[in-house]
Structure 1
């Protein structure tokens, strides 16, 4: 895989796939993994964790973002989400907003299946004209936003 997509993207894919294999999805049987790279070049991964009380489950992207923040990161420079099935597993609306908190509009969001990268977007493409820290006159923690 490294030859076809590059080492940086391959590392994100491997981290997301490993996280997906640990997902707790007994209700949907739809495991999802996410991995992101922070402003220091470190990788952080997360998986979906379902709950019998459906609204309190956690998305893979939210888990990866929480791991980044807990590890001292404050800016997402790239993120990859992977799931199973034939369709693209793009971030839900809430996760797009979560990503927006820590990512610049041009940040790449890669969508993968078990076979590899299926499509890549920018945050701006998935969440155009978004509301974020800048709207609240807060200093944006994103590197080179």
Structure 2
């Protein structure tokens, strides 16, 4: 998706340098890309940037809280204290609660009985689960 956006921006720049208007550029792009094409508003935005002399194809920096988290530090904090809450992690790392939750999920952790555990079981845990299930299947007592 991001790569396609940059490709569209290069097409818009090409049409701008050829002297096309924004409407002509949109018509040309629509004839090639169809419904996957950018909107007229997007073409106008890029034309304004090019007219101002800004030919950088990257998105401009956005305001707001950065979503970057030091994942090794986050992993260390969770391994150090598996009962740590998302709010405590957010306060420690100065990030939002939703950011912490998203990064914990991305790292493969899930909260079970207020303990952060890896989402996937290791081989020992899988064998233990199979043994318990096997034992329950072979019990003589009915439910």
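Only the coordinates and a few stated rules stand behind these numbers; no lab work does. As the structure is a prediction and not an experimental result, all values here were calculated from the model. Cβ atoms are built from the backbone, for glycine too; each structure is taken alone.
Below is a table of values for the structure above.
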{"quantity": "Comparison of 1, 2 by percent of Cα pairs over 26 Å apart - largest value held by", "calculated": "2"}
{"quantity": "Answer label among 1, 2 for the case where percent of Cα pairs over 17 Å apart, for residues 83-122 alone, calculated from the coordinates, equals 32", "calculated": "1"}
{"quantity": "Read-out FRET efficiency 1/(1 + (r/R0)^6) of positions 11 and 131 (r between Cβ atoms, R0 = 41 Å, to 0.05), computed value 0.85, structure in 1, 2", "calculated": "1"}
{"quantity": "Distance in nm of label points 7 Å out along Cα→Cβ at positions 19 and 35 - structure with the largest value, from 1, 2", "calculated": "2"}
{"quantity": "Answer label among 1, 2 for the case where helix-only ellipticity at 222 nm (-39500 (n - 2.57) for each DSSP H run of 4 or more, over all residues; to 500), calculated from the coordinates, equals -8000", "calculated": "1"}
{"quantity": "Computed 19 for relative contact order in percent (Cα under 8 Å, 6 or more apart) - originating structure among 1, 2", "calculated": "1"}
{"quantity": "Test item: distance in nm of label points 7 Å out along Cα→Cβ at positions 43 and 115 calculated as 2.3, pick one of 1, 2", "calculated": "1"}
